[in-house]
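**Q** Several structures are given next for inspection.
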Structure 1
């Protein structure tokens, strides 16, 4: 996860260019929510991760004959389908994908048809970071209503 963050930071200029072309973001927006704040969010999630409580012991309770040791163990819920909007794609992708991966879930990211590049770069850099196949998947698709409008 740290390696992916490093790769995203190293590709800041590429992400900024894509934000300008896919989202129509002004340079000021690139330096805020479109790219910089998304990378800051990723860093914040990495820093918060060690504070997550994965197990909570509630001790032994109950009457003598039914006494039991109570423990709650938090586990990954499975595959997360993350469908994200076009307006701040990297920021929303980071919030959904990084949180789910840190929780131990695998992720299928389906970015908006208008901004597939941000999701594609995210997936490309995850592969470069050494993520095992199937842990983080990106699926892009065209907006079917677009074809109808262009016909």
Structure 2
């Protein structure tokens, strides 16, 4: 039996072959009616004073966001987190309704951004890498090859 797994981030296991399959970016967004929506720059005080709707503690999204805050000198524990939710879609819906700001995948927010319902705040966050994992000592079967070929990222233009 051959098993392929998919993860976000790096894995430190020499027996596993890591195959990049996607890149996404974490972005900060608010509803188009939010007080920060029209700002051309975001100051650290804006982050500290904002109300936040975030993924639950322990999620990859939350970890990446909190690490980015720490690098900026903001203690994540000081944020006004009004709600924690287990899905990206629930977070996006509440933010779209005006409940606060969030850090979310660009892919998850894309349709609402293009419709003008969400606005991206001008504060860059980290890229997110998604990997397929396979056992390095096992033969790669035809089905696995087809799946991994379908998952390979297309080059950015």
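Each reported figure results from applying straightforward, stated rules to the coordinates on display, with no laboratory input. From a predicted model like this one, the values you see are computed outputs, not experimental measurements. Cβ atoms are built from the backbone, for glycine too; each structure is taken alone.
**Q** With relative contact order in percent (Cα under 8 Å, 6 or more apart) coming out at 23, pick the structure among 1, 2 it was computed from. Write out the running numbers ahead of the final one.
**A** Working: 1: 23; 2: 46.
The structure behind it is 1.
**Q** With distance in nm of label points 7 Å out along Cα→Cβ at positions 46 and 78 derived from the coordinates and found to be 1.8, which of 1, 2 does the value describe? It would help to have the intermediate numbers written out before the result.
**A** On the way: 1: 3.1; 2: 1.8.
Comparing all candidates, it corresponds to 2.
**Q** Taking distance in nm of label points 7 Å out along Cα→Cβ at positions 38 and 62 for each of 1, 2, which is largest? If you can, show how the numbers build up before the last one.
**A** Numbers: 1: 5.0; 2: 3.4.
Checked 1, 2; max of distance in nm of label points 7 Å out along Cα→Cβ at positions 38 and 62 sits with 1.
**Q** Out of 1, 2, which structure matches 12.3 when mean projected area of the Cα convex hull in nm² is calculated?
**A** Going label by label, the one that fits is 1.
**Q** For helix-only ellipticity at 222 nm (-39500 (n - 2.57) for each DSSP H run of 4 or more, over all residues; to 500), the calculated result is -13500, so let me know which of 1, 2 that is.
**A** Working: 1: -13500; 2: -8500.
The correct label is 1.
**Q** Of structures 1, 2, which gives 15.1 when mean count of other Cβ atoms within 10 Å over residues 22-29 is computed from the coordinates? Please report the intermediate quantities before stating the final value.
**A** On the way: 1: 15.1; 2: 19.2.
Comparing all candidates, it corresponds to 1.
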